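Each value in this text was obtained by applying a stated rule to the coordinates, not by laboratory testing. Keep in mind it's a predicted model, so treat the numbers as computed, not measured. Cβ atoms are built from the backbone, for glycine too; each structure is taken alone.
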Structure P
Amino acid sequence: MVRIAHISDSHIGCSMFQLIERKEDVRECFRQAVKKAMKYSPDIIIHTGDLFHSPYPDNEDTICVSKTLKELKSTKFFVVPGNHDIPFNYRIAASPIKILESSGLLQSTGDNDYAVIEETIDGKSIEIHLIAWTSPSRFHSHIKKILPKRSHAILFAHAMQCNDIDELPSCFDYMGFGHHHDFSLDKENGIGIPGSTCLVDWKKEKRNKKLIVIDIDNESVEYQTEMLNDVREFKLIRNVDISGLGPEEANNKIKMRIEQLSVKRGKPIIIIEVSGIVNHETESSIDRANLLQYGDRRLDPLFFHIETNWICVGTRSVKLSKPLDVQTSVREYLEQTNHDQQDLLLRELASILEGN
């Protein structure tokens, strides 16, 4: 039997809200993902890209990966370079993946966007096909030409760059992908996406990320999964609806939602998304500063953020400092209403007043 552990999208080096603590969180998430993978005693660990958040990582990030991979000993580690791993100008900068590969710590696609590697595990030959981040046309070109020579073959690519799974070849025991940060596993078609090892983009991602363990033998393919929880506690409170509420009611509703929160682990990141349809009086009277201070005192978070996602409708008051001065009044009106063509309209007005 061949056992493969599949993880992806660690984005080592990213720091949500520019928090320095978050950079260490992300490193620890990667270490924990590898540690969980090793509990299953895999023959191979495969990472499907965006190991780093930038193709020019900090020394601390490279050291983190190097130390983690050195601890694997006999377990081989493969990486499919993702779009975040590839330098913007490959002629003058080497990919961090390539540098780690030259040190013997992992195997990848090298200088190419496609590679096939043959391994013998437990007496069985298995082909490992790797496709790095590339254009959709190159991706399609590769998958159309692939024809495995061995009875066991697996395919890993950073992104599944096709609209329909029917476009993928059917000759593989398992196909693993990254790029999308949420977990999915189609056992019938043998397609898996673990999701990221940490929370990277709170606006887009669910907190559904898993290690996928694949067991391949002569007769079947079996799967095991395990949750990959972020090392930092996140409180993501979505859609606190303040539609139709006045200023005091809106502030009280947000405050009550803060009061309902409880912290399980120290220094969480707390994000409250406030939505709905409000008027300008309510919008201008929501006391974000005091609400944030109240949340800080009550919950002692690492970071507390109120995301303003409401829609403001209706009339709003405009204050004019010189009502009889046309040019000043138009400028103040445009500024206070956030008009998107202020410069153009002011130039047109100046031209009219000058008689041109």
Structure Q
Amino acid sequence: MARVAKQPTPLPTSDLDARKAAILEAVVAEHIDTAQPVGSTSVAHRDEVHVSSATIRSEMVALERDGYLMQPHTSAGRVPTDKGYRYFVDHLSSGVLGPTQQHEVSDFFTSVRGEMEDILEQTSGLLSNLTSLTSVVVGPSHARASIRTVQLVDLSPRRVLVVAVLSDGSIEKRTLELDTEVSALDVVEASSQLDALLLGTTLEQRLEVPSRDTSIATLVREAVSALHTSTPTADGDQVFIGGSSKVAGSFDQVETVRKVLGILEQGLVVVSLLQDIMNRGLSVAIGSEHGFAPLSSCAVIVAPVLVENESTGAIALLGPTRMNYPEAMAAAEVVSRQLTKRLSSASKDDRG
């Protein structure tokens, strides 16, 4: 996937006087609402602007000259540039979810049940429903989660199921196809040895396994090897996409939709994108700021998920630069905070 730059420099912003700032905010808000170029008459009707249409036109020309606005067509209104959106976001007061949305989030995390993968997948759906944007939830890497318990289940004389319960609440399952038959008693003994060997370790640890040539020792070795099988992304991160179908309704150009969907299908690329954004101290990356050429017409909002002050994942919203930033940022903050509580609770239960 082509990159514009490894670490692109964010667009510079400067302070605007109060009148220009109010007019720019009005243009951004109107364009977000209507998806149409904004004229001076529309701006004059907004409550936050208290000057004449003639003054507004003059200030909009100045804002265009300074790179905050652009005029897509002659005699048309103006639309914000990436620099204009950046100023809007940087000077935005914290948004607040409406009572209905807050209740939806609270009910979700009170009632959601299941394995951690199920919870993360459902969280991505919740976030997309709250915002009508495409959501991404990156869960903790299984490789770094400690093992609570391991059990072998006898399926047949040559098939054994390995089940490991991890500290992040997830469950890893592997099916072993054996070269020789093993007895039910051997499976029980191997299960006991395996649990004692792996308790408290992680999937990324490499352990010294007994090399004895017995059916029990062989079963233990194969179970350990199966649990260390690599996960889909390079570092084991779990990636869940919610509302990918909303991409089609978010962008006007079919080619943009195709490119965005193509990126969403690549879990490792998505994880790398979110990590790059967070590493640069950003919570919102607009247009070319995030460094992926195919997403130059997109904005990405990222919120980390922390457990014991360490980043164990992230949630994100992806949409056009003309997204509802106050709502989207508020939703990302609330959901990340609730997911952090859920994962922290699972971690405390493991230690308890």
Value 64, 28, 22, calculated as Cα extents along the principal axes in Å, for residues 148-267 alone, assigned to which of P, Q: Q
Test item: helix-only ellipticity at 222 nm (-39500 (n - 2.57) for each DSSP H run of 4 or more, over all residues; to 500) calculated as -9000, pick one of P, Q: P
Which of P, Q yields 13 [relative contact order in percent (Cα under 8 Å, 6 or more apart), calculated]: P
Value 25.4, calculated as mean projected area of the Cα convex hull in nm², assigned to which of P, Q: P
Highest-scoring label, criterion being distance in nm of label points 7 Å out along Cα→Cβ at positions 60 and 164, among P, Q: Q
Rg and Dmax of the Cα atoms in Å, for residues 52-139 alone derived as 13.9, 42 - corresponding label from P, Q: P
